[in-house]
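The data blocks that follow each hold one structure.
Coordinate-derived values only; no laboratory data. None of these values were measured; they are calculated from a predicted model. Cβ atoms are built from the backbone, for glycine too; each structure is taken alone.
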Structure I
Amino acid sequence: MFLSNALRRGNWINKKRVVAYPAIFFCIYLFMAAVWVFNIPLIPDHKGLEFSHDFINVYAAGVASHEGHPANVYDWDKQKNLEHQIEESGKGPTPWNGYVPWLYPPIFLGVAWLLAFLPYYYALAAYIVAGYAAYGAAVYKLARYKESKWAIAAFPGICNNLLAGQNGFITTASLAAGIYFLDASPIAAGAFFGMLSYKPQFFVLIPLALAVGRYWKALIATSASAAVYACASVAAFGLDPWQGFIRSLPLVRENILEKNENQWLRSMHTVFSEVRMYGGELHTAYALQAIVSIAAVLFLVWIWSRRPSLAVRGASLCAVLLLASPYSYGYDQVLLAIPIALLAREGMQSGFLPFEKTFLFALWLLPTFFQIMGEVFAIPLTPVLLIGLMWVCWRRGKRNNL
């Protein structure tokens with residue numbers, strides 16, 4: 001009875017603990033960083049786990065652009081050779097047997113080109129620091145209460161992004177800024193939403209949400225800004241990279257989604273990857289992912305067409321973006337900071353629903369445990385909690401008289 005009431009009310013999650021628990025996590029992150037940076041031998045074979053190794057593909061793409069061959073990033077063999085050259089030069093990360101293919105549209109080449117002006121580790125530092133600062137500022141704008149600073153700064157999703165050297169900070173900052181400006185300045189919102197066109201698997205649902213929500217100015221601004229970013233990439237790098245990108249799409253599907261190799265699938269957290277990880281046939285994985293994706297999109301249409309509070313709209317959008325895509329990695333879970341910030345703020349203003357505070361705490365912890373629960377206990381934790389997030393949005397929507 002006591003446990004049930006504690007979970008239902010969530011009173012144990014008070015302002016002091018909202019500060020203290022994340023502060024402890026942050027100290028742990030600093031300790032882990034010291035272990036890596038100073039090669040403290042506490043983790044077996046940790047030297048083989050190069051910190052932020054995925055960044056090599058961004059830096060190599062920038063180098064290729066500087067050398068006048070930006071389209072080479074979509075030739076996986078050439079990209080692999082360039083990454084290995086950088087590693088073996090002694091100016092990049094520790095050489096390893098694998099490589100990280102470049103999977104982004106040419107829009108993202110501009111970021112890589114700028115970073116390649118710097119030596120590798122300076123570029124990595126700039127990438128991490130600028131991304132982390134943008135993430136923190138954008139999400140804090142949504143939360144708007146001082147106790148949230150530590151929870152945002154130490155959100156476990158940032159660890160997945162930092163360890164991989166990936167772009168979760170950029171994705172989250174762009175989406176959070178778009179949501180923040182949506183009601184007050186739809187043109188600015190569209191400019192930020194348009195930045196997400198470098199992630200087509202997420203971007204594709206944003207115009208749909210804006211259309212059914214009747215945010216016409218934001219929709220036009222989103223489409224126009226995405227077109228401007230694409231045209232700028234053509235002006236800077238020509239049409240060859242776009243042709244290479246289109247030709248590379250079947251490789252992504254065949255080698256990453258369909259090959260059923262654990263090094264790719266175990267880092268994902270989608271319905272598709274869970275089915276494949278645990279022995280499901282390819283057609284079964286596609287079918288189940290399609291069912292979940294269609295249901296999630298219909299939910300998004302229902303929510304946004306009724307225009308409830310910004311918290312419900314923003315949280316539902318994040319849940320559906322992550323759940324509807326068959327291609328999403330652990331570092332994309334930085335996005336979960338957005339619904340946590342939005343729903344926590346609304347809960348503090350109008351009161352929390354039963355079990356809502358406990359659920360948000362579980363969602364905050366999710367990036368820490370999703371891979372452990374998936375690999376060790378065969379529990380598809382992420383899709384379950386994303387469906388739970390949709391349920392929370394539905395309950396909040398009912399309070400908004402949907």
Structure II
Amino acid sequence: MDRDKLGTVMRDKLFEFLPPGYRYSKQDQMIYLPAPWHSRIQIIQQAAGREQFQGARIRAAWVDEECPASQGGEEIFTEIMARKKPGQDLNIFYTFTPMNGLDWSYRRILDESSPNRYKNVEVYYASIWDAAKSHGGWYTDEEISEIILKYPVHERKARLEGHASILDGSLYFNRSAIEEAKLRSNKEIGKVGKIKKEGSGFPHFDECETGGLTVYRPPANGHTYILGVDPAGGVGRDYSVASVWDREDLVCVAEFSSNKVDPDFFGAEIVLPLGIYYHGALAVVESNNHGGTVLSQLRGRYPNLYVRQDWNSISHSYKEEYGFRTDTRSRPRILDSIARALRENSWVPTRRLLEEMQTFVMKEDKKIEAMEGYFDDSVMAAGVALAVHFEQPMTTYPPKSFFTTRISGAPEDKWMGV
């Protein structure tokens with residue numbers, strides 16, 4: 001299959017491999033092989049969408065050029081893998097220039113250290129020097145040097161060496177600090193499940209495969225928690241994320257993530273019991289867009305909602321509003337809080353959060369956001385929690401012994417003359 005349309009290179013190369021007697025139907029883009037194969041080869045455009053790849057089982061697939069995650073590339077690849085015949089190997093050949101930066105193909109195919117990488121993957125790189133005459137190719141060294149100079153510097157690694165890199169901006173968070181944070185990250189697999197509350201009883205954790213919540217550490221007596229919430233629409237794109245942090249040692253103890261949960265359900269059935277489970281954690285809900293729906297399920301029902309102070313220019317006074325409002329003024333607070341935790345290296349984040357941080361770039365217009373095809377939901381959920389955590393530190397009290405009155409000097413019976 002081709003990226004957008006039937007490319008002549010791919011088609012011509014494919015026809016070179018076919019045996020005599022094949023029949024090509026241009027109308028349905030199908031190649032029929034003669035005996036003894038009695039097989040078919042179908043050519044499908046990736047731009048046609050995931051549904052076009054549903055159907056009969058297949059033995060092999062050749063995917064030419066990468067389709068970004070934002071355009072369904074990962075979903076298409078998953079659909080192809082689902083068409084594997086029982087008891088037979090499915091061979092997928094994927095040829096592409098990684099021009100989409102650190103997109104899904106990097107995470108699922110190229111990055112050997114990624115926990116989300118597909119199994120049984122073999123990667124072969126080809127550079128422009130493989131096409132040099134000294135290597136049996138057709139370009140002279142002088143011609144290769146001219147080709148290299150034609151490409152922008154930030155594209156050369158991908159175009160000339162076949163290695164994925166950041167293409168649409170400079171990495172915002174310190175890369176070496178992220179690698180160091182990975183050593184501190186929550187390496188535990190955690191328990192997957194959901195928080196259940198029956199009647200007036202206290203919520204409890206119910207372990208199951210479909211809960212969407214990962215608990216790395218259960219609530220501990222005497223600890224206080226903060227809960228960052230980044231809501232989404234639940235239509236299969238952006239993720240609704242709830243991130244719980246222990247304010248004693250800044251460990252991410254639990255995280256919920258799903259892109260198929262409605263905002264009202266997310267607030268009432270996920271955030272509410274999760275916050276109660278963690279000792280009534282301070283719930284910091286991003287109030288933009290679907291955040292209003294989540295807050296409507298929490299107001300009057302949850303006892304510890306974050307309240308911000310908004311200045312009213314008409315009444316010249318501050319007004320209390322629920323939730324964390326993200327705009328051009330408050331967004332830097334979110335990113336700066338994560339940068340502070342990363343710099344001080346006194347936190348224990350999740351691998352998912354660190355992976356998202358690796359895709360945050362500062363573009364030419366100085367806008368800081370995730371690269372095309374990537375998500376920022378874990379970053380935003382953690383960011384609002386950490387911003388409030390740093391701006392409103394916990395009140396700490398001295399030990400009881402501190403308040404004990406002590407009298408220095410001679411014993412009482414001495415100076416009283418007894």
Structure III
Amino acid sequence: MYFKEIAAICDKDSGKLWGQNLYGPILYVDRVSRKITANQSDNEGLLKLKDGVYVGLYPKELMISNAPVKFGGKQFAMVPLLPEEDTFRLKTRAVHSLFHRFQDNLGITSSTFYVNNMDEKEARLWIKLEWKALRKAINTDGDERQLAIRDALIFRGSNRELYQKYAGEEDKFETYEGLATFTYTLLCTNSREEFKSRLFENLDRIYSMQSYARSYGFIHGALYACLLYDKGFDLKTITTDNFDLGNAVKELYKIDLPAICRDVAGSLAVNYDIETINKEEEKRDSDIRESVDRQLSTFTEKPVVYLELESPSFDFEPEDVHSLDSFGTLYNSIRILDNWGKLSVDKGGCLVSNNLKFIRITAKGFKADKKHIYGEGWHLTLNDDWELNQVEQNYFVKKMMP
């Protein structure tokens with residue numbers, strides 16, 4: 001494993017960025033075998049020392065995700081192993097999870113960030129313009145940087161003027177995941193050029209995604225954090241989950257904005273290749289219509305399994321998320337933990353409603369073995385006080401009556 005390398009990465013920073021060394025307990029977990037390799041023991045003796053590391057098995061009923069987790073009475077940074085060896089990603093995922101462990105200790109915790117507005121066409125236009133301006137700002141200095149930051153903030157303001165009610169959730173998403181992306185990118189690179197290369201590689205990856213609702217915050221907050229860091233901003237002062245990184249950049253760089261950003265944003269957009277962005281979004285609309293025609297019937301034609309979301313935890317890769325417009329969001333593969341139990345979808349997908357209240361999966365290939373229920377590409381494990389009821393041809397997960 002990479003424990004020594006990760007310790008060296010954290011020791012090199014030695015708390016300069018966030019006020020403390022981020023290194024701590026780490027669990028690498030294999031998704032298939034659920035084998036654990038850890039750098040420290042737990043507090044309950046679940047992990048055993050072997051060849052200088054601690055090993056064990058992660059319980060089948062628990063979620064594997066790139067996030068902090070309490071295991072054996074100790075808070076670990078969990079890192080799922082990748083299907084293919086990728087040294088850089090395994091290191092960055094460890095630092096990513098370690099940073100979230102640090103945030104948890106500050107009271108900045110994860111949630112299901114509700115920013116479905118980011119999949120609406122106008123929001124995507126503004127955010128793409130904002131990303132282009134932020135890239136220019138990071139690549140320049142002096143007056144050119146000032147102007148690019150101003151443009152980015154005008155595009156940001158235009159977006160928020162349209163979708164004011166989402167601003168608080170956007171701040172939380174950008175603070176929680178964006179600062180994590182900035183931190184692992186900075187700590188795991190060895191030069192300014194390598195840092196920018198990795199940052200923009202991440203930006204390009206997310207820019208090309210069909211859905212932004214569950215992905216944009218990872219890079220958005222990182223771009224603003226980069227501008228704050230360049231100007232000597234003390235990131236240790238960020239101690240709340242609703243910190244507005246864009247506003248902090250505005251104040252630090254002394255940027256004046258118009259009273260209504262949309263009054264001037266249109267004229268600025270021509271400087272950031274708005275014609276190409278419009279063509280990209282037209283292509284996306286066409287792809288969504290094709291996906292709806294091709295895939296929606298899987299989740300609407302009987303038989304279907306319906307699950308209601310109460311307090312879910314999600315684990316997925318952003319690349320696996322696709323908008324089906326008003327019908328919901330399609331996840332090609334996903335793992336969900338909720339009061340009713342655990343759902344693992346490996347292929348075939350599941351449809352999540354836009355309000356994050358309901359899930360639909362196909363009941364094709366359905367079979368049940370007590371609390372273990374299977375279908376084509378998915379497996380559902382129900383908790384003891386939940387059951388699956390058949391109503392006509394469909395199935396509904398319900399809490400058992402006392």
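Things to note:
- Structure responsible for -12500, with helix-only ellipticity at 222 nm (-39500 (n - 2.57) for each DSSP H run of 4 or more, over all residues; to 500) calculated and labels I, II, III on offer: III
- For 0.97 (Rg/Rh (Cα atoms, Kirkwood Rh), for residues 129-184 alone, calculated) the corresponding structure among I, II, III: I
- Among I, II, III, structure where distance in nm of label points 7 Å out along Cα→Cβ at positions 25 and 241 as derived comes to 4.7: II
- Distance in nm of label points 7 Å out along Cα→Cβ at positions 281 and 321 derived as 1.9 - corresponding label from I, II, III: III
- Structure from which 22.7 was derived, Kirkwood radius over Cα pairs in Å, options I, II, III: III
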